[in-house]
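Heads up, there are several structures right after this.
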Structure 1
Amino acid sequence: MTTFDDRERAFENKFVHDQEMAFRITARRNRLIGQWAAELMGLTPEETEAYAKSVVQAEFEEAGDEDVIRKLLGDLVSANVDVDDARIRTTLADLEVEARRQLIRAQ
């Protein structure tokens, strides 16, 4: 095995690690924003858990955050919560930082 092969394997391993971490951060962020939205809607603890899971699942509908934002906005407006797209996007960004912080602490 050459030094080049070792280096290539190290880069591949780092890429895989980074992709896994990005996935975990997004899933954690979506759970946190689901809990935030559930609190705004006045859901019970059981309903909050189920709702947070549904927000995590919404991520898989299409690439990017638009599917999650669309779900949150629709659900919050249906629950007569005064919220707009900008507030959801801001909260999403804030909670991404928090999700990253939580996962780094957990390592």
Structure 2
Amino acid sequence: MGLEEALRLIENGGVLVDVRSRSSYIKEHIKGAINIPLEEIDSNLDKLPRDKPVIVYCGSVKCNASYLAARKLAALGFGNIYRFVDGLKGWKDKGLPVESG
């Protein structure tokens, strides 16, 4: 999924999930995103809504963690899973807001 669709989903209540490591998330992430590292997806399903779009992303188009997270969530029965392919790098390249902490 590209940037335009990601922004539309976020505007309509979609939840952004950064699947990178905690240290990468703390350093910098898309503003408003929650962090659930790929290896912790199974133990954090309660943090993800089943009635809203869930948009997963990682570092860039070269990162496959968001692909793996989307596949895992779909296999676990989540129906509204989207992968923001461009990731943090693509978001920043468009001048959109990021935050740290």
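Comparing distance in nm of label points 7 Å out along Cα→Cβ at positions 6 and 70 across 1, 2, which is largest? Write down the numbers at each step before the final one.
Values: 1: 5.0; 2: 1.1.
Sorting by distance in nm of label points 7 Å out along Cα→Cβ at positions 6 and 70 in descending order puts 1 first.
Comparing mean count of other Cβ atoms within 10 Å over residues 14-21 across structures 1, 2, which is largest? Could the numbers behind the result be given before it?
Details: 1: 10.5; 2: 22.8.
Comparing 1, 2 by mean count of other Cβ atoms within 10 Å over residues 14-21, the maximum is at 2.
1, 2: which one has mean count of other Cβ atoms within 10 Å over residues 22-29, as calculated, at 14.2?
Working: 1: 16.9; 2: 14.2.
Structure of origin is 2.
A value of 34 was computed for relative contact order in percent (Cα under 8 Å, 6 or more apart); which of 1, 2 is the source structure? Please report the intermediate quantities before stating the final value.
On the way: 1: 29; 2: 34.
Label of the originating structure: 2.
Given that helix-only ellipticity at 222 nm (-39500 (n - 2.57) for each DSSP H run of 4 or more, over all residues; to 500), derived from a single structure, equals -28500, which label among 1, 2 identifies that structure? Present the calculation step by step, with values, prior to reporting the outcome.
Working: 1: -28500; 2: -9000.
Structure of origin is 1.
Of the structures labelled 1, 2, one was used to calculate Rg/Rh (Cα atoms, Kirkwood Rh), giving 1.14. Name it.
Details: 1: 1.14; 2: 0.92.
It must be structure 1, since only it matches.
Readers should treat all values here as calculations from the given coordinates under stated rules, not as data from a laboratory. Remember, predicted model here, so these are calculated numbers, not experimental data. Cβ atoms are built from the backbone, for glycine too; each structure is taken alone.
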